[in-house]
Structure P
Amino acid sequence: MSSGLMVALDMDESEEAVQLAAEIGPSVAALKVGSQLFTRYGPELVHRITGSGGCVFLDLKYHDIPNTVAKAVKGAAEMGVSWLTVHASGGAEMIRAAREAAGDARILAVTVLTSLDKQAISQIGWDGEVRDQVVNLAAMAREAGADGIVCSALEVKHLRSVLDDRCVLVTPGIRPAGASIDDQARVATPESAVADGADYLVVGRPIVNAPDRKEAVRLILEEMKLGDVHRERD
């Protein structure tokens, strides 16, 4: 399958986010609204984007007791979002509750944040390699009903080999060749992430901070097409 691009609206002002959503929305698979924007503007912003035809990926990474998460997910689904995230570390019961409450929205389970490396996960009490932790969380989340997994591009190839083909793999921490990695620890280029099996790539600052955002989207989509070619050959 051809992979899709999700653009993270990582900015402070709602008008800028709505303008960017209108500008690039038709070219991308989804527009990601995270806690940075949602904390300031809430459901009104989501409604403005969906009302103009945009597909919203609500990235709030729910992590709480199952009943609380289910009620939050139900509210998100009623806003009309297409995708939303929960932390896989919340456990199987929480993920099952989220899936039951989500309706037509798709649940993505976040494994290990792309800003964390082996030293960082050790500091929070997780032993072993990052990849092993990602695989364990992903397998549990998929078994519990998650529609897809959020992982770094460094784990996507292995996950593609151990999870079923219908499981969607969403990869943040994407940086075009030559771009700054900012605060990410586990990154990859659009071409390599797609070639390894990612279904969707999440890109924020390389697009949001670009002088020509539409051109930045176009260039990343071109890189992704090269990855699709390599993937089809393998």
Structure Q
Amino acid sequence: MVAETADISAKRIRAVAQNFLSQGVDGVYFFNHPCHLENPKNRRFKHPANFRTLNTVLREAGSQRTLKGAAKQFTFWPGLPISVESSRPPEFHQTITFNILDPDIKKADAKAILRFRQIAERNPHAIRACRPNPFLPAGVMKYYLNGREIPEKIVRKTRRPRERIPSGFLLRRHELVEIALPARELALGENRLAFHIPRFPKASDPYVYIHELEVDVVFGTA
């Protein structure tokens, strides 16, 4: 499993605080923060710079004013994985709905990076037993954000080895997919990321599982 870094922890704390504060809560309370400083697997958190990162974020998380312009990572793991199969319309269990309640996404220099893991597995309805290639050829899967197709040229795929991913699943070889685009293409509120394999299904076609949606919001050249 990839260990979480202090910087990622701070980005996630900001994102959680932002989404709650935007809904009108009176405040945000962090229980035993940052308890993972004592995790023996994450000893690097004890480095003074990392300790400062994890404590400085507490001064930022109390209001939307102090969170303004700060990098955030929104995570949407519950309800995943979802499965995608050939010819099934995206709206039938092939869409992830997620909320971004950060007005900063409308800033001119704001960029969003959508990130998830993708793996092709055997179709459980296939009559013939087969073990598909876990990596999909380019162009087979279509991706849509809020009803608009995402151009293939901005979809970046990195092959990953067999590993246990942070959400707890043990995956064989798979792909980490990253899509960078202007944050203004996100809606302030509910968003929909959809997946579609637009071809007539074959007996050997796989199920494609999507794990761990994350959305980074960064600014400037970050």
Structure R
Amino acid sequence: MRLGVNIDHVATLRQARQETIPDPVSAARAVIAGGADGVVCHLREDRRHIQDADVRRLRALPGRLDLEMAATDEMARIAIRLKPDLVTIVPEKRRELTTEGGLDLKSKVKSKNSKLRNVIRKLQDKGILVSLFIDPDHDQVAEAAVLQADFIELHTGRYCRKRAPRELEKLGVAAQQARLIGLRINAGHGLDYQNVGPVARIPGLEELNIGFAIIARGLLVGLEEATREMKEAIK
């Protein structure tokens, strides 16, 4: 099981004061030293935290880079220029504090999925793997396969909020469905040191992407140690 650490919140703190510190690239080095298999960052359209220059510098680091982005022409151009190891396409709303749910791949607006399909193909044509961030729903998983994504990332937010066996079961069923139709599977959102264990035991998951819990813990013990502790929690 790989661990990708999302460093957006380091950039959030920096941008709150419009300073040069804390540096998300230094944070990335620390989590990699602590055992992270890669770094995740979300380049939002409004540039509220991660900036273009951050992504360029992150791409030069060892370890995998997962670039989260909206399915826009601008973001596709940036991804094609920088060539991250993986692009995860996520829904994006200007007023949200963080990503609130998965993509709606069953949208009745045909142009929406047509544009998404075009972005996926542009990225894949340049050798970039594409993941779609979706809720653990049968129809969403099936549509991700229709769109010919390489990965899905299962949204674990509802499980993390409710801690209900039913929500964990939905994640397991969605993962099994994805495996049977040939999709690779990551998962993330809201995972922390207490709730990560059951998700880590779901068969077929390749990587868990975790940000806020590690960054928050890192304020107390340092990012290297916080990352090591999360790796142990996953085990």
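Just so it is clear, none of the values below were taken in a lab; they were calculated from the coordinates. No experiment lies behind these values; they were computed from the predicted model shown. Cβ atoms are built from the backbone, for glycine too; each structure is taken alone.
Given a value of 38, 19, 16 for Cα extents along the principal axes in Å, for residues 91-138 alone, calculated from one of P, Q, R, which structure does it belong to? So the calculation was done on P.
Where does the value 20.5 come from, among P, Q, R, when mean count of other Cβ atoms within 10 Å over residues 115-122 is the thing being computed? Checking each candidate, the match is Q.
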